[in-house]
Structure P
Amino acid sequence: MSVTAFVSYLSLEKNYSPHTVNAYQKDLEAFTQYVEDTFEEKNIDGINYHMIRSWIVAMVASQLGNRTINRKIASLKAYYKFLQKIGEITINPLAKHKALKVKKNLEVPFSEGEMKNLLEQLSFASDFEGNRNRLIIELLYATGIRRAELITLKLSDIDYYGNTIKVLGKRNKERVIPLLPSLMEQLQLYLGYRQKLDIIVDGTFLFLTQSGYKIYETLVYRVINKYLSEVSVKVKKSPHMLRHTFATHLLNMGADLNAVKELLGHSSLASTQVYTHNSIAELKKAHLKAHPRNKD
């Protein structure tokens, strides 16, 4: 019953996305199954840290990555904090738990040259899908929005007079992002092809498939991977990498960190600061190139 109440709490009070709520639920179900199989205990509300530690050891033995394990344990920790909140338990068994060490992966954004080649040299088909795909790429790169935010954009979110777009982010938090003139031109081209579709089912949404339905996550990923593969040999080609590239290029050009934070829809500055390492790398190159003491 407590797990059901927790899931409702995440959806209704925390406004978490269905995808996130589902991930929490699956983690709790996996732990419940482990506790029942290993300790013959069906109720996870009153378990102790020894049982959780045993699950962690089992996951490590099964060669799950530390990042994945930490995420699963974070789900448990949130659940027990919820039980404390509603008075079901007094002590969180994970209160003193320390997350497993995770190696930080340095994500290398696409270069300005790669993005220029993509948008200026690469040929997109002069039809509905070609114009839609180009707009998807341009919008992700020019605004830094998330894939889920892109998919749920509606026609009513566009302000043609103010050249802005309204984005509904995590936890239903709205933000307004300015649109470049070149992006507005591409938007108008796409809309011209969009209105000529034979059938439009999900008419309120901006991005549609050829069949008139709202686009979906794998379609966006395929579009990004397909076109970026033609201009870049980088292994990771995803919508998130365009978001990463957007933030890095703005910071490299001197944009204020707080402004980038607002554009990305981050709740804390710490989330935005992960993008500054590339900006620092650019500063180092400029420093070495310009400083008189490096001429020797």
Structure Q
Amino acid sequence: MMKKMQRRMEREPLSPIQRIIFEFGHVLVGSAIVAIAFNIFLLPNQIASGGVSGISIIFYSVFGFEPAFTQWAFNIPLFVAGVLLLGGSLVGSILYGTKTFVGTLFLPFVVFVTRDLEPATTDPLLGAIFGGLGVGLGLGIVFRSNSSTGGTDLAAQIINKYTGMSLGGCVFLMDGLVVASSAFIFGFEYALYALIGLFTTGKTIDLVQVGFGYSKMAIIISEYEEEVKQGILTKVDRGVTKLDGYGGYTNQERPVLMVVVGRNEVAKLKQVVQTIDPAAFVVVSNASEVLGKGFKNQ
């Protein structure tokens, strides 16, 4: 029964309206998971594992500020700064900007609503591991909708644009500053717990997307090769390499497209390909190290 339903879904791709509703649902569900994991694992165990959520834990412990209010106080100005400074890369897609704004507001809202939940554990190690799993799961779901929850991710994009530092390096810098601050506030041991949580979050995001690794390489075989190529170039904004291929059984020429994308672009790539050709053959694999324009400098 389930296989029949799956085949039917593959034959009948979502309409644009259905896809928009589906993606906003992903943003809301993912943000809620992050917020609950924050309240029952990270906050009670003082695990400040990067991001605005980590900053809110530090402010709560030092000044007694409500974490949700701290998150709003950082997220909203960062979103506005992103709109003003990043320009087209943030608002080039009105839908992407709207989903990011919804995530920016909704995540702290759920943090506030669920602030009285009982801690799931008082063991910092368990809090770091399962908090990292929960946050990674939630963010992975949000990323699958081609969206973001804002926060220090936007700050990292701004630094990347004006300094030329790699985006991964900027994210590491922002999270590293938060973890380093937690070492002064909570002690070195808790900073180590925070690093465990940060590592777990990153690996869980990878798992929710398509597997482990920061960059992904996709091989695409489609009857609509030209349309798929143009869709990747214009909508995903990644270069495409066309390879010569031949069917092993038919011995007929079958053009093959190869593209390398970041982990948060995988969902968008699959969406573009599926929209153009639901029957396309797509293989996504890990690219452990990518050197060149748009990725890591040599």
Structure R
Amino acid sequence: MDKEKIIALLNQDLEGEHGAIIQYLNHAYAMGEGEMACEIEAIAREEMRHLDWLAEAIVELGGVPSLKRGKMRMSGESVADWMKNNVLLEEDGINLYREHIKLVDDLKIKRLLQRILSDEESHHGDFQHFVEKSQKEGAKDVRGSRQDRVTKILNWGIEHEYTVILQYLLHSYMSPNEEVKEEMQDQAINEMQHLGWLAEKMVDSGANPRIEHTEVDQSTKTADMLRADIKIEQEVAAAYDRAAKEIEDPDLKKLLLRVRDHEIYHTEVFTDLLKEEEAKQG
């Protein structure tokens, strides 16, 4: 099998991991605090690791990681229904990985897919257990229907954080600069924290988080990547600052200011990296 076909298969797997991450995070946030929600978030983090491995393999083969989100199963009236959908989503992934393992003749890629398959089979068992556990314990959807200026600000923040997570991960995979790669990965992780904080705050306030993203910068040159990242960080830091000034809730104000300060830090880190990159280019 040639490299282009392997890249296409790996991107199909990556898109599946992307969809699973968002589906599981939606479920975990909707359940609020609790042991099961924490366990589901842990599974989502394992799917993030898979996405990372697949993206690196794609780049090593000369490809570009897909930003598309694979199929999600978001229907269901109860937590038990959600868990059943998670079982089905894992079955979709397991079947696809098994198919791709048979098709791929690259031993390194085959080994990677077998490693991921092992996790997915474990997740499948976890979600089967969660179906029974949610029915037994009466787990509930704790989200509300609140819609006001506060929820609009929080959903805007989630949208931004999701966008830059994808952007910084893509830039980290595509840049040949090792220092930039490391910093992009670190800041993407920090943005993941922000998304979680904002989504949890929404649920606590009686609202329903919407995890969607806007357009992601897909520059191919490191300096262009950094310029795009600086621009979005400067804009969003100012937006978080404005939002904090109009919010009366002291805890939410404190959260928004904390996120703003992190975004300012990201701007400074990216600015230093851009200066170094421009100096190399002369």
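Taken together, the values in this text are just the output of simple stated rules run on the coordinates, not laboratory data. These numbers come from a predicted model, not from an experiment. Cβ atoms are built from the backbone, for glycine too; each structure is taken alone.
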A value of 196 was computed for volume of the Cα convex hull per residue in Å³; which of P, Q, R is the source structure?
P
Please state which of the structures P, Q, R yields 11.5 when mean count of other Cβ atoms within 10 Å over residues 119-126 is computed from it.
P
-16500 is what came out when helix-only ellipticity at 222 nm (-39500 (n - 2.57) for each DSSP H run of 4 or more, over all residues; to 500) was calculated for one structure; which of P, Q, R is it?
P
